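These are the structures, in structure tokens.
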Structure 1
Amino acid sequence: MMALLLYFIGDQVIEIRFVGSRITTMSVSNFVKNSVQALKSLRPDGKALFVTGNESADLDSCASSILNSFLFHSSIESKTWTGFRPDVVVPLINVPRDDFTIRQDVVHLMSEIGISSHSLFFRDDLERLTTENILPKTSCYSFLVDFNKLTPPLDEIFEDRVVGILDHHEDEGLYKQSIDKYGSNGSNVHKPRWIQKSGSCSSLVVKYWAELLGQPLSEEVKLLALGPLLIDTSNMASKVEPVDQEVYEMLAPRESVQMFKTLKHYKTTLDGLSGTDILKKDYKQWGAGENIGISSVPQSLEWICGQHKDFWADIKDRAKQLNVSIYGVMTSYSENDEFKRDLALLGTTEKAKDIINQFVKADGSELQLEPVSISGLSEHASVFMQKNVAASRKQVAPLLRQFVQKVTGK
């Protein structure tokens with residue numbers, strides 16, 4: 001027996017299939033392409049929900065954005081979501097389109113499930129639509145994954161129209177009223193504001209929607225979720241929380257070692273990238289009395305400066321472009337089978353340099369900072385070997401932000 005299935009986004013038919021007795025679902029790649037197409041034909045009074053990760057646009061943020069969009073849409077179709085119902089759900093990659101291809105691990109995983117960069121929707125795409133008033137800002141709503149505080153320019157576009165948050169960073173305590181207004185879904189499991197420690201945000205996304213949907217996950221959804229989980233936990237060997245283990249078993253990978261090695265290769269390879277590209281590849285920024293930016297880089301500072309003689313100038317130019325007064329570069333790498341971290345802090349003003357010196361004296365012992373000299377960089381920035389290798393950017397950034405706020409009183 002054959003049946004006709006029509007898939008909708010809003011009022012628009014986006015996919016038609018004839019199927020037998022077995023239920024089929026739209027592929028993730030088709031969902032991504034069709035959601036962007038549906039956005040282009042959104043009614044003037046329509047509502048668009050953009051699911052966005054943080055501005056580092058790393059593998060976890062990008063995969064979680066697409067996963068959350070697809071599963072949110074699936075929950076609307078299955079009527080398991082009873083809260084805010086947008087006319088279209090679009091995964092939003094939170095970097096300019098031109099900066100996407102330097103994230104080779106993300107590009108690789110997307111290609112594995114048939115998603116090309118041409119079919120994705122980027123931050124500058126949204127800026128253009130809202131600036132030209134093709135898409136009114138008041139029609140734009142957001143669901144945050146892998147962060148819980150909107151940053152420029154998205155904060156000006158979405159304001160407080162936040163439908164949900166799934167995140168594993170420090171809770172900023174924001175958008176609670178907004179989520180109460182838009183995000184009630186009748187679930188006894190979680191409201192869509194779930195901020196909990198985990199190795200990977202993708203674990204929270206999978207657990208939340210799997211419990212709400214109550215349906216088996218497709219193989220491509222499992223693949224998309226498994227990639228960031230393996231990378232963020234070093235193939236389930238580090239920073240694994242109970243929710244990560246639970247989701248890993250749910251994904252039931254037959255073979256994860258080769259997938260981890262492949263993604264790690266693409267993530268850590270910096271060959272062919274300029275100094276500026278290296279800084280862009282995994283970057284986050286905060287306002288805390290002084291604007292702070294931190295780039296995370298999977299190579300040693302000595303290696304980077306050996307490859308890029310004017311790396312300090314690249315940092316200075318990038319800081320000026322982004323209006324950042326304190327710019328940090330955090331590295332992580334292995335040397336003789338020993339995991340290591342470096343930290344460079346560059347102040348663009350005398351005030352910022354003074355704050356950096358105070359921070360090192362106050363919190364240097366917690367991070368176990370040991371001054372080192374790297375030719376071409378130490379003349380312009382404070383450079384350290386970070387002996388506390390357990391402290392990643394997720395721990396260092398809050399320390400620095402809180403210190404700057406304390407010193408500046410802002």
Structure 2
Amino acid sequence: MGTRDYDAPIGPDGRVQLSARAQALIQDSSGAAARAWLLSSDGSSRSPLPLIRGGSVSADAKSMVRRTATLSVHGVWPDDPTSQLAPYGPRVQVQRGVRVATDAIEWVTLMTGPIWSSKQDRSKAGAGPLAIPLKDEMAVIEADGFDAATSTNPAEKVITAVTRLIQETLPLAQVVDLSGNLGQALCAKIDLQQARAGGITKLAASVGCEVYAGREFQTFYFAPVPTLDDSTRWLLAYGGVITTSSRERTRDDTYNRVLVKGTAQGTASGEAQKPAPYAEAILTSDMDPHAYYGGPLGRRTWKIERAEYDTAAKCAAAAPMWLERARGRNVSQSASTLVNPAADPGDVVDLRPTKSSPRCARIVDSLTYPLGAADAQNWTTRGDELPDSTEGAA
């Protein structure tokens with residue numbers, strides 16, 4: 001390990017803050033490296049994991065458990081359930097480094113989470129490497145369901161309820177509120193059944209937000225759903241970071257109108273039910289000149305009916321969020337690139353044939369972070385349009 005190695009800080013919004021030097025060298029994979037740490041039970045100290053032989057980390061914004069990984073390490077089979085590599089509690093932090101000087105690496109934390117299982121194959125030649133799958137902390141929440149059907153408390157704020165539900169499972173967890181005032185709304189009456197993680201997701205969605213585990217030890221983020229109008233975080237250009245790509249236009253799973261409805265309201269005995277509240281959000285021609293509502297794609301409505309949208313105001317607040325989740329599905333693009341360990345699902349990227357081409361904003365849905373120096377990073381993105389293919393695109 002170099003004497004000047006250091007960890008890139010993670011900002012209050014959960015995003016990695018690369019140094020200017022690391023950003024300038026991020027496309028150079030020749031000095032890339034990977035390492036992992038075993039963390040203490042409270043995350044305050046760490047010890048090196050045996051030599052990593054390979055593996056990758058995946059991050060998917062459409063999955064409740066956003067980050068997963070598989071590590072291949074040179075290690076001893078955990079015969080003892082209390083072994084550090086047994087899947088009964090240890091947390092592992094995975095990092096990929098950017099070499100910023102001959103004797104220094106800036107390390108980027110990719111994820112932190114529990115060991116989910118341990119597997120090792122043997123042959124006549126001996127034991128192979130130990131395969132260790134990891135999942136982020138939302139998997140721990142997901143596994144801890146309620147003993148009985150549970151509902152929300154309408155007198156409790158949404159962010160308070162989300163924090164409580166997470167900390168009941170993980171008392172040391174921190175929940176960072178990035179929602180502005182959205183999380184301060186009072187909870188709608190929601191039947192959570194016995195699913196804790198699903199209930200957390202419903203609560204966040206009721207105010208146009210999402211909840212996910214971050215890169216750090218037991219840290220969760222409560223944040224608005226990203227939109228194509230957010231600030232661009234990365235530039236991806238052919239002939240630069242992009243090595244290969246594929247793209248598709250489709251009608252499948254594509255909508256240009258969202259109709260959000262609550263459920264009919266009960267009233268006193270003998271009275272007719274009040275009609276369910278509702279609101280709509282429509283993709284206009286200004287937003288997308290090809291897939292707009294009533295345009296060449298036709299009229300395609302995504303109907304969402306949930307009990308938590310119990311007022312017209314809540315329906316109106318939720319409809320734009322669901323429209324943003326539907327937006328851009330008609331135009332998908334995947335790409336393989338040089339590895340950027342600081343990129344995140346939900347980032348807005350500018351995808352261009354060349355650096356001088358017009359801006360083409362796209363939202364990152366999923367990413368991989370290979371741990372091998374020679375491996376490429378895979379992205380999937382969506383947006384209203386594809387970059388012009390006449391300027392030398394791959």
Structure 3
Amino acid sequence: MVEFFYIVKNSRGKKEKGSILANDETEAVRLLQKEKYVILDLYLKNKSLSKAGLSRGATQKVRRKKTVSLDDMRWFFDQMGTLLEASVDIIRALEMVAMHVKSEPLFLALISMKTDVFAGVSLADAMHKFPKIFPLYMRSLVFIGEQSGDLAKVMSQISINIEKSDSFRKKMVKSMIYPIVLISFSIFAISVFLLKVIPTFVNIFNSFDIEMPYLTSIIIKMSDILRSYILYIILVVFLLFIYIKKIVRVPKHRLKIDELVLQIPVLGELLLYSSLVAFVSSLHLMLSSGTTMLESLTLSRLSMKNLYLQMLIDKVRDRVKEGNSVSSRLKDFPIFPEFIVQMISIGEESGRLVDMLSEISKYYTKSLSDSIERFTVLIEPLIIVFVGGIIGVLVIGMFLPIFQLTNIAG
């Protein structure tokens with residue numbers, strides 16, 4: 001028997017070092033797995049074992065973060081697709097990717113997956129241990145790729161889909177930065193005006209003993225309320241934020257919120273298009289890999305974050321199960337654009353549904369980019385006008401008594 005040295009993580013997440021006697025690498029891996037360890041490294045005294053774990057010291061070469069971003073996932077699937085396309089063994093591919101990944105949770109997941117695959121488990125089954133990193137629809141696509149022999153193609157396509165989603169998310173965040181900064185600064189400026197500036201004006205007005213205009217009286221009252229109850233207001237806002245965050249986690253409330261969000265002008269259209277791009281891209285990939293329509297609908301809906309849209313696709317799937325076409329059932333829900341319904345109908349009638357889904361994905365990818373640009377162009381002047389109007393009313397309200405004093409003096 002041979003003595004193998006190991007570095008593992010136990011069930012409590014703590015690292016352990018030690019050695020184990022086994023006939024070969026495979027037996028050593030299985031013995032450690034039996035103890036529920038996550039293997040970080042497995043090596044002989046002076047020699048690293050390339051197939052049982054990462055090379056000794058490789059885990060120290062990359063400084064890793066504690067989160068998994070969409071960019072990390074895109075990079076993982078892209079690299080795996082490229083390596084598998086180049087006929088690199090899947091175990092070696094996992095090792096090569098893990099050595100350079102920048103996310104600690106993803107790194108640990110890849111090490112565990114590599115160990116499982118080395119022990120004979122399929123890649124999709126190895127991913128099932130990490131549902132927070134690899135959602136069900138991703139794991140299902142990998143399973144389909146393994147079954148069809150097109151794993152490299154599926155991996156690359158998943159990377160493309162993630163890249164689209166991440167690109168739209170970044171564009172949305174970028175388009176919202178200026179409005180958020182402007183609103184935050186405006187709230188700060190208005191608060192300072194109400195808390196500090198208005199009381200100074202009030203003292204001046206009181207010294208002249210004049211009757212305040214109606215608008216000025218309202219503004220002064222607002223200032224008094226804010227100064228008297230500011231701590232309570234902050235507490236209420238904080239508790240309201242916690243409450244909203246809590247109810248969003250309840251499925252029935254989340255379902256209603258997701259439905260209402262889609263009704264918001266412009267923003268609702270952006271969220272709808274983003275969900276449709278994710279759904280259609282996943283549906284296209286699954287159908288092109290040979291998955292049945294019912295299974296494809298079931299899994300593709302999970303690529304959408306909106307629970308309301310997921311529920312509608314569930315209803316479509318149930319009616320398709322009864323023998324109806326997808327396009328005829330989509331018509332039942334006006335929220336789905338007529339273009340999608342017609343294109344899917346043409347695809348079903350011509351037998352070219354996969355091609356039509358590809359065209360739909362391209363069309364809505366462009367439409368989403370255009371919608372984000374329109375949103376950015378529209379929202380900025382609206383916020384400026386709205387905030388400027390509020391500040392203007394406050395300024396006018398405080399200058400009205402001054403005009404009144406001027407008239408009296410005249």
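Every number here is computed from the coordinates shown, using simple stated rules; none is lab data. Here the structure is a predicted model, which is why all the values come from computation and not from measurement. Cβ atoms are built from the backbone, for glycine too; each structure is taken alone.
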* To do: Output the label of whichever structure in 1, 2, 3 has the greatest value of distance in nm of label points 7 Å out along Cα→Cβ at positions 214 and 254.
  => 3
* log10 I(q)/I(0) by the Debye sum over Cα atoms at q = 0.09, 0.10, 0.13, 0.14 Å⁻¹ from the coordinates reads -0.61, -0.75, -1.17, -1.29; which among 1, 2, 3 -> 2
* To do: Rank structures 1, 2, 3 by mean count of other Cβ atoms within 10 Å over residues 94-101 and report only the one at the top, that is, the highest.
  => 2
* To do: Supply the structure label, taken from 1, 2, 3, corresponding to helix-only ellipticity at 222 nm (-39500 (n - 2.57) for each DSSP H run of 4 or more, over all residues; to 500) with the calculated value -24000.
  => 3
